[in-house]
Structure formats: C-alpha cells, structure tokens
1. If semi-axes √(5λ) of the Cα gyration tensor in Å comes out at 28, 18, 14 when worked out from the coordinates, which of P, Q was used?
2. Kindly point out which one of P, Q the value 35 was derived from, the read-out being relative contact order in percent (Cα under 8 Å, 6 or more apart).
3. Can you spot which of P, Q the value -6000 was calculated from, given it is helix-only ellipticity at 222 nm (-39500 (n - 2.57) for each DSSP H run of 4 or more, over all residues; to 500)?
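A short reminder: the numbers here are calculations on the coordinates, not readings from a lab. None of these values were measured; they are calculated from a predicted model.
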Structure P
Amino acid sequence: MVNTEQNGDVPIPVIGFDHVAIAVPDLEVAMKFYGEKFGCEISKPFIVGTQNIRMAYVYLGNAKLELMEPMGEGSPISKFLERNPQGGIHHICLKVPDVEAAAEGASQAGLRRLGGDKLAEGHEGQDLFFMHPKDTLGTLIEIE
C-alpha cells in the first residue's frame, strides 16, 4: 500500500472511488437485470448528449455502476460494443479534490489524456478527463 503522506506529493491524488462503467447493448434489459437479480436501486435513465449515450446508475452503497447504452454510431460506446457485442466493463472512475491539478499531474507524469489537454464536462457539469489505457495498466480510467 502506498502512503501519500510518507511519499510526498503524487501526480493524481485520489480521494475516492466513484463508479465502474459498463457498456450495455440495451439499457432497459441491464436495468431490469440489476433490479430483479440483485435488488439494487437504479436511477431513472437519462441522456448524455455530449457523449451520445443513455445511461443509468445502479447504487451500491458508497459506489455505483454506470450503465451506458450508445445512441447511435457517433458514440464511443458503440465502438466498444462492436468489439464486445454483449457489453462489458468500459472504465473505472476515481475522484480527486482538483481535476485540473490532477490533469496537470497526469501530463507531468507522462500519462496521456484522451481528448487532448482540454477537460471534458460530465453530465452534472463536473470537470473530468480520461487517461489512455496503454499508460494505466490496460484500464481506461476516468478522473473526476
């Protein structure tokens, strides 16, 4: 375990875990699955126009699953589902106290950010960015 108090400043100081995002070919089927099979509370579906997806959250106590369904060919999720027709884990999301500082820290640490230097805007107006999976042990990581 790494202790940031002992090891000084780290490039991306994570303060928590937010969600695991799962790409699904049919959001309604996925929502029904988690509700009926596990008794989970699920948000109402909503549209994220900037990413061309419909999504819903499955609440799991202090974390959540983010179910994402593409709304057409322009969605990055549609490309993922072409390779994984049944769906699957798309990314994980970690929380930081300052997204802009974390983005700068990622760049200084040699971690490529998807989408260039500009921060993206999440569906609730929050700043976020993704790091390239080739730089993060094969996992697409969202920082928000």
Structure Q
Amino acid sequence: MILPDFKAFPRSGRVLGIDWGLRRIGVAVSDPMRDFVFARDVIVLPRGAENHADLVANIAMQENVVGIIVGLPLYPDGSVSDTTKMVCDFIDNLAEKTDLPICTIEENLTSVSAQEDMGRVRVRDLKARLDSESARVILENAIAMINRA
C-alpha cells in the first residue's frame, strides 16, 4: 500500500531504502531499532529488464522489513521529470507485489551526500557502491522524518 506521508508508517522494525535506477537499484536496510542503516549490494539490471518490483519485493521479504522507502527524484523546484514518472510506475508495480507500506522521500542531492560520505574512492568502487550509499542516505533521512512525525 502506498502511503501519502509517514504518519501511518510503522514506528519500529526494519525498513528498506531504495534508490531506483533503470540499470542499477541501490538498496539499504535499517536494524530493527532503526539506529543503524546498512548499504546492501547494488542490484545491477540488464538492459530492458522489467522485473524491478519483483526483485525489490523479494529483498523486502528476505530482509524481513516492515516498510519500504523509495527515493523520489524531483527537480529542485519540486516539479516532476521523466525519471520521476518511471519511479512512480515502479512504486505502483511494487505495491502490487507486496502488502508492505511504501512511502517516498525526495532524493535531491543524496548522491552528492553519499559520495562525500564515501570519501576518496576509485571510480570502479564508486560506481559499484554509490547507488546503495545513496539508498542509505535516503533511508537515514526518512527515518529522521518518521521519528519527527
């Protein structure tokens, strides 16, 4: 079920964070108390793959989470882009695959923040880890908002 905000989102339990991409999906998960967030391996998708929602729903089940947070890419003025529409389509598909509550959070500048947190790394390592590090930032930001709601 897609929630409009964090008011009805579960207050405890593990949460999955997603940084959606057409070729790579960043994944992060919290501990049950939500004190720590851990980046997981990036899901690398072959060109033309359409099973994004199935893969994320399976990870949610394996990680035993109580909810899912998806980063929503918006322009700085809050308007939507073609990518925003693709993420919304992904969320709609994901909602059909799982009964878990799903919320979105703006993801502006999460990649920049994640890259700063990673420090100096080789380009190959940056490519392999950046999306899941971005998912970690998305999830940390969402948890902070959930705690304030």
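1. Working: P: 28, 18, 14; Q: 21, 18, 16.
Traced to structure P.
2. Values: P: 25; Q: 35.
Only structure Q yields this read-out.
3. Of the structures listed, the value fits P.
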